[in-house]
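For reference, the structures are reproduced in the following blocks.
No lab work stands behind these numbers, since they all come straight from the coordinates. Computed from a prediction, not measured in an experiment: that's the story for all the values here. Cβ atoms are built from the backbone, for glycine too; each structure is taken alone.
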Structure I
Amino acid sequence: MKAIVADTLKQKELTELGYTQFPLLDLTGIEKLKNYYRAYQAEDPQHFYSSTHSPNFDFRKNTSDFIKQVIEPYIAKHLDNYKLLGGAFVVKPAHGKGILQAHQDWNLVDESLDRSYNLWIPLIDVSEANGAIYVLDKSHNKIQTYRGPHISSVFKNIEQQLWPYLKILPMKEGEALFYDHALLHGSPPNNSSEHRIGVVIGVVKQDTDLLLYANDNGEIKSYDCDENFFLKKNTSTDFIQLPQREIVSTRQNLLTLAEFETIFIETSANPIHNTPMNTDKRSFFEMYTPKNIIAEAKYRLRKKDTIHPKKIETEKTTAAEKKDVAKFYNEQTDNFLKVYGDVIQAFRTKNISTLLDYQINAIGLNSGIKALDAGCGVCGPAVYFAQNTKCQIEAMTISKKQAELAKQKIAENHLSNLINITEGDYHQLENYYSQHTFDVVYFLESFGHALNHKQVLHSAWNVLKPGGSIYIKDLFIKKTPFESMEAGIDKEVKNINEAYHYNIPDLNTILDIARKKGYIISLLKTIDIPLEEFENLTISNDFQDLTGINKIDNLRNYIFPVDFFELKLIKRSIDLTSGNSSYFLQNMYLMQIENWKESDL
């Protein structure tokens, strides 16, 4: 196989490791590219962006031609026997956006016979702080995979677990990373305050025939194509117009982490845990310019401030803040109903009765139960629960609009004997209901609207019967082992809180509050419904399209900042002042060692 890199040692690195690096652009070339981007880029990206994403095919083509024109004079002394393909700007927006999970780029050749490459050039210095590339050495030639439109990555189920095995490649502006398309690589969010702008251009050897792999109705096929296809066509749909070569596979199995380790990781190797590149022999000042050093220092100072985060709980709840939640639902309930129907829950099943039947069992509803639906919306779930269990439900919402619609729905279904609606604030339940009224208080994606979670749990305690329970199904702040993702999660949590007047809770904080109050933590888990039963998360985009609220442009590269859990808390039936005998281990001691009877406890 002919070499493509002029330098013999660099070609050896490319062949063995799957990539090589070399200085490429000078300041003149860098400024030409930056100026073009500033002049012609029409919109400010909010998520990872490539100019090949633009629906304007002329812009794609003109941009590619310009990038190729600028790079060609520089690259000629580094590569031999090469052909440049389409070029594009690739941008990671500032402030915690733009994560790319570990992946391989699309095949452009038959990799059993030839190789294809990318030339990636950052136009600013890159480090951990602003989304440098991470790679797995030698991962380009371990197994044959097919990558292209509608083909699931073999790493799909484990991509977030691969970060500890990748190593970082800090780079200076204008430096080139030349890598095999099959190299496993990823890039964390850009946590700096400046967009990370770079360019990428495809490269193959002279006289190489290009092809595209795509999944067409369950069959992975290869198609003849040229570079213009990627610039002038919609790659997701127009591939079926290309001349078909052959069916190469009917199934590509997804890897487990154990299979990944067996195939890709040498038995003597340990995970790198995202440490900087340890084989790089360059000096510190060769890897970092002064601007990059300052950016890295700011990033590390920010991380230091997050080692001991402040408690999320707020101890005050102002009338103005409560009014904001009410105002939001007074204004947006009609839009929620258009998208979600009368069950306003984001984490939902395709057949909504599947979720509601599950919740009947999870909450523990039956004809002998008196329940409080705290944050009831328009009473879609409450009506279903009452119809199917005959339980008694007090339903509360802070929204006047929702209360009016709920009353209509209750009347239409002839359930006034089972459901009563109250417009009120669940922070102060004792102002509406007597002590020891309810067998259960449940929150179905409403607990997150609490401005003071501690106060809500305290208030629910007051109206629960001894032995009664709280059921919460809601989203909680996601926790990650990767520091590089934390700023992105914080940013997206802030976006959700501001857009939906939410206060996404921290799970550990809620558990601490509950235990200190005296609740027994009876259950904490994800929902036991098969994933295929759940509705596509793009339903949230339908609401965002309708309202313009917190629109997510690219779900594939979006950092999902939350996890959904269901939590069940039980109010102790024993007086908390009775001493240590209220605790499980103490009870066991008294019964087994002191020979107490359970009735004596």
Structure II
Amino acid sequence: MEKSFDIKRGLEILEKNIKIAPEKPGVYRMLDVQEKVLYVGKAKNIKKRIVAYSHINKLPARLQRMVAQIRRMEFVVVENEAKALLLENELIKKLAPKYNILLKDDKTFPYLSMNMKEDFPVLRKYRGVKKSGYKYFGPFANVLALNNTLDLLQKAFLLRSCSDSNFKNRDRPCLMYQIKRCSAPCVGKISKEDYHKLVDDAVAFLEGKSTKMQQEMSEKMQKASDACDFETAMVFRDRIRALSSVQQGKNVEYANIKSADFVAIYTENNLYCIQLFIIRAGQNCGNMVFFPKQSEGAEEAEVLEAFLSNFYANHQLPEEIVVSQYPDNNDFLQEAFGVKINVYQKGNKAKIIQGVLNNAKEALERKAALETSILKNLENMQKVFLLPSLPKRIEVYDNSHIQGSYAVGAMIVATPEGFDKKAYRTFNIKNSEITNDDFAMMKEVLTRRFDKMTEENRPDVILLDGGLGQLHAVHECLKDYDLRGIAIIAISKGPERNAGKEFYHQMGRESFELPFQSPLAFYMQNIRDEAHRFAIGTHRKKRAKSMFVSKLDEIEGIGADRKKKLLNHFGSAEVVAQAGVSDLQKVSGISKKTAEKIFNYFHK
């Protein structure tokens, strides 16, 4: 009875808003009685779009519940579909509404970039805002795909890869020239004109215009061989081999595709998987997999629309998007993106999208199997450790230091879906007097963590790498915090520190072991080891950073400002050490006397 009353009231409020809704492009928000945003949507015509919610019997149960909770609506009119899409995406990211399908995606894709204004352009990895005067190639779905391409390009086109400061200060070729991955323009081994021919070849290859390239190289190799210029002939031979390896690695199905993204969605048991393949210039630039959240009961077309809206509001669009099925509001998306969204039933692209769909199916099956395994371990964990409910957030803590130096604390988070790496945290130990005391360090870490605890990030379990002493110390330091529903468990090494024979400690219980090599024992070791790995990795980064103290710090009269100017000009202290007095004087703020002091320091 209560449910029907809520739906009736929600429909009444919806009808009132339909009467006043604008018939223009824009974004609408639905709010509940507590003024929390339930849903954010976009539309070419707001009034027509929200009318669909009044047909309550045609809505899935998820959206019926949403309509029942509507108490107010807000509208924002914008100029066109593209701006509506961007505004919707911004609001969803900011508000994370309860009934919107959410996509965890804050990644920026890597590109290859080349500054065409330079005398000797260099191919570099790049993320960020596009700049004028540069050419960009990509995107690549992951750094591995980018590195493979960059490696092949260095072999085939011999473009430099060094920093500008290193390039300007070299007086002999580096190792890259010796292993035939650079043409050494830094020391005049190639003219500016010939280098630019290599650049043009590389650009043509990356843009998929390389059909005649190997034939031309073969002719040049033969010509050099006929002229007994065997060194030049060998250079062309090596470049041809590199290009051949690229061609052999190409899938013939991609050969004629200049710029397209292939997006497929697969669902099973209320789980959704979206697989994305990026094809540029006939090459597969990698793939990514996504598992949308808050999508229970949604149709595949609705989930696909939410994915495309979110993803392409933040990433560069290809010339075509090929999908396994049409998304909801396909016409709106095409107008907002300015590109075609196509479904193919036959032909080459139909084969490719079917392969992408198969990958989505397999990825979902793997994720479901993993989550089932984790769920069983969490159910066992609840029973063995007498937890009030199934743990949804397990925080594992560890410390790392070397005799008190570079001390850090680390926290990792395990959930029913696996490790939540975005929730990982590191803590630089602020009190230098306790860096040799593991108990005191753990107290500092947990105090700082619990000072910032909210209902959203409240843990169900705290797992400590330590024994009874660590357990008592943590309980003592957290006695003034609300620990209701939070279990604190310590895990210590077993006899002879053998993995699998750990002891587990909880307040009010005798310490105990888990059955040797049981699934739960493996799970507990795994999450403990992940915290250990993360803590050690963080410690090593801190140590490496602090160990790199610039030699410039040791020179009298070189303060922070001059040091910064020198490093900005030369790129590193090593290059400064190789510079002559006249080169040093070119830096703003470096007089002849100071330049001589720097030079003399490095040439004692």
- [ ] State the single structure among I, II that was used to calculate helix-only ellipticity at 222 nm (-39500 (n - 2.57) for each DSSP H run of 4 or more, over all residues; to 500), giving -14000.
- [x] II
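Of the structures labelled I, II, one was used to calculate volume of the Cα convex hull per residue in Å³, giving 237. Name it. If you can, show how the numbers build up before the last one.
Working: I: 199; II: 237.
The correct label is II.
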Open item on the list: With distance in nm of label points 7 Å out along Cα→Cβ at positions 263 and 391 coming out at 4.7, pick the structure among I, II it was computed from.
Closed with: I
Task: Structure responsible for 1.14, with Rg/Rh (Cα atoms, Kirkwood Rh), for residues 335-518 alone calculated and labels I, II on offer - done: II
- [ ] Work out the source of 13 here, i.e. which of I, II gives that when relative contact order in percent (Cα under 8 Å, 6 or more apart) is computed.
- [x] I
Open item on the list: As an exercise: mean count of other Cβ atoms within 10 Å over residues 15-22, calculated from one structure in I, II, equals 14.0. Which structure is it?
Closed with: II
